[in-house]
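A short reminder: the numbers here are calculations on the coordinates, not readings from a lab. Worth saying up front: this structure is predicted, and the values here are computed from it rather than measured. Cβ atoms are built from the backbone, for glycine too; each structure is taken alone.
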Structure I
Amino acid sequence: MRKPELAALKLSNPLHLLALGFGSGLSPVMPGTMGTLAAIPLYLLIQGLPQWAYVGLLVLGFVAGIKICEAATQAIGRHDHGAIVWDEIIGFGITMIAAPAGWGWILAGFVLFRFFDIIKPWPIRWFDRKVHGGFGIMLDDVIAGLFALVCLQLLAAFL
């Protein structure tokens, strides 16, 4: 069942559809995790692109995400509602930059990204609390994705 505050979000609105991670953010349990799961098929679609194109799509997704998340926030009337998961999609994509091929690495990237997104160590938590609007929603997940990216690359280098 949808929460009352989500009634203003319409999956027929392209900005809302993207903000909700194609509906995954509407999960009544762990919407951020569901949004990250929704990112996996998108990652699989773009993983074979040249590095510059992959990163370019992430930059485009980040810039668009500012507007996407802001539109959903304004519709709901509440900052960074859990149902808004476009930021998780981009954060996971960042985690997976130059990741080795294979499902084990996808799982490792998933776990690392969720860890940093949930725990929010410094400076992620600081940005999450201090920077608002669509940019703020996107920024803490970008930083979590960068932390997870570094960890994943270290794992790949030493395993």
Structure II
Amino acid sequence: MTESRPPLLLDTMLGKLATYLRMCGYDAAYAMDRGAESDEDLLALSNTEGRRLVTRDERLARTAEDAVLLTEREVEDQLRELAAAGFPLTLAEEPSRCGTCNAPVERVDRTEPTPDYAPDPAEETVWRCRDCGQHFWRGSHWDDVADTVADL
């Protein structure tokens, strides 16, 4: 991946956006997953982990260094705002982050068993989150996200 994708911290109003950004290859931490609900917690986490804060809170955006302020409520419009701000928003060829918890994912070996909800890795490429164990594959949800980012 040649485009720059800085590590991000998304405030409590941007949970759905986090999933889209993870599918686009971003290390996108979500405040609620990290127990960071107050402005002070968000600022501290952003600074400590070197993450760029993405928020819908104008006051918080003014306080944080290099924050990205989003004004829209719908995720597709938020994606448009990020694209206009210069964030590359293309779906990665392979997932690199868990859409659920943001941890790295790894490819499941073709001989490994998968949960009932996941396809057989001998028939389709499957990835597993290294932390939460969630399994992913390029199914209809992947196609929906690809269509959404392509339409930006």
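Distance in nm of label points 7 Å out along Cα→Cβ at positions 20 and 108 computed as 2.8: which structure among I, II? Going label by label, the one that fits is II. Compare distance in nm of label points 7 Å out along Cα→Cβ at positions 92 and 116 across structures I, II and report the one with the greatest value. By distance in nm of label points 7 Å out along Cα→Cβ at positions 92 and 116, the leading structure of I, II is II. Looking at relative contact order in percent (Cα under 8 Å, 6 or more apart) for structures I, II, the greatest value goes to I. Thinking of I, II, which structure, once semi-axes √(5λ) of the Cα gyration tensor in Å is computed, gives back 29, 17, 12? Only one of I, II returns 29, 17, 12 for semi-axes √(5λ) of the Cα gyration tensor in Å, namely II.
Computed over structures I, II, FRET efficiency 1/(1 + (r/R0)^6) of positions 76 and 124 (r between Cβ atoms, R0 = 30 Å, to 0.05) reaches its largest value in I. Looking across I, II, the calculation of helix-only ellipticity at 222 nm (-39500 (n - 2.57) for each DSSP H run of 4 or more, over all residues; to 500) that yields -22500 traces back to I.
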